[in-house]
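*Asks:* What follows is a set of structures for review.
What follows draws every value from the coordinates through simple rules; no lab data is involved. All values derive from a computational prediction rather than experimental measurement. Cβ atoms are built from the backbone, for glycine too; each structure is taken alone.
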Structure I
């Protein structure tokens, strides 16, 4: 005797097509999309709708961007890369340029530079030293 229960669920609850989710989401409402694909969690449905919009843009020849309009110019991007080579850390570049940490890391990744991982031991040492100084004061 075979178990057909899970197979039936896989046949009924399939991942919806991204273009269809984007159409329902944009032309009806997010609630309609959530009601239609009730087995898909909200955050997954949002991601599928975003993917559908991207595929729609590609189909008409528009660029397949994944984010809002850029907040930096190419000249600012070049200065961030130059600052990173000169200073060596993302934190120093953030302090020097006034840009947010996420913007700086995005610029570096787009330039082919993998930002270094945070040195947790150095941070822990600095925090311990700060605690000691506060206790002494």
Structure II
């Protein structure tokens, strides 16, 4: 009986061991960011000639990136990774401002805007939050 009480006490007071290491979570965050960035490079650059769509895409990206940084900060993710993602998520970095038009057009597959309108893209802040809570 005493052994059972000791075991129960240890179970209640010892935090569970995470099944995922910090490095694995870091890699998962970077993968999610890269996938989301690829989607938004298309949305932002391909919409450059449509001010209304471009404004919506830019606002979405900037708010999502800010929420992602906030989520990472809340979970005390290493400052270097936060800074790296924050820098790469900056609008000026995502836009291909100096690229020739033919390169921008090459980024834009047929119906490129459909995933945005149908809300079928990575919600980066949600994905990062899921990664950090597992």
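*Asks:* Comparing mean count of other Cβ atoms within 10 Å over residues 80-87 across I, II, which is largest?
*Replies:* The maximum falls on structure I.
*Asks:* In addition: Name the one structure among I, II that helix-only ellipticity at 222 nm (-39500 (n - 2.57) for each DSSP H run of 4 or more, over all residues; to 500) of -20500 was derived from.
*Replies:* I
*Asks:* Kindly point out which one of I, II the value 1.0 was derived from, the read-out being distance in nm of label points 7 Å out along Cα→Cβ at positions 72 and 104.
*Replies:* Details: I: 1.0; II: 2.8.
Clearly, the read-out refers to I.
*Asks:* Here's another thing I want to ask about it. 14 is what came out when relative contact order in percent (Cα under 8 Å, 6 or more apart) was calculated for one structure; which of I, II is it?
*Replies:* Here the read-out was taken from I.
*Asks:* When FRET efficiency 1/(1 + (r/R0)^6) of positions 24 and 56 (r between Cβ atoms, R0 = 35 Å, to 0.05) is calculated, the result is 1.00; to which of the structures I, II does this value belong? All intermediate terms of the calculation are to be shown ahead of the outcome.
*Replies:* Numbers: I: 1.00; II: 0.55.
Attributed to the structure labelled I.
*Asks:* Going by volume of the Cα convex hull per residue in Å³, which of structures I, II comes out largest?
*Replies:* I
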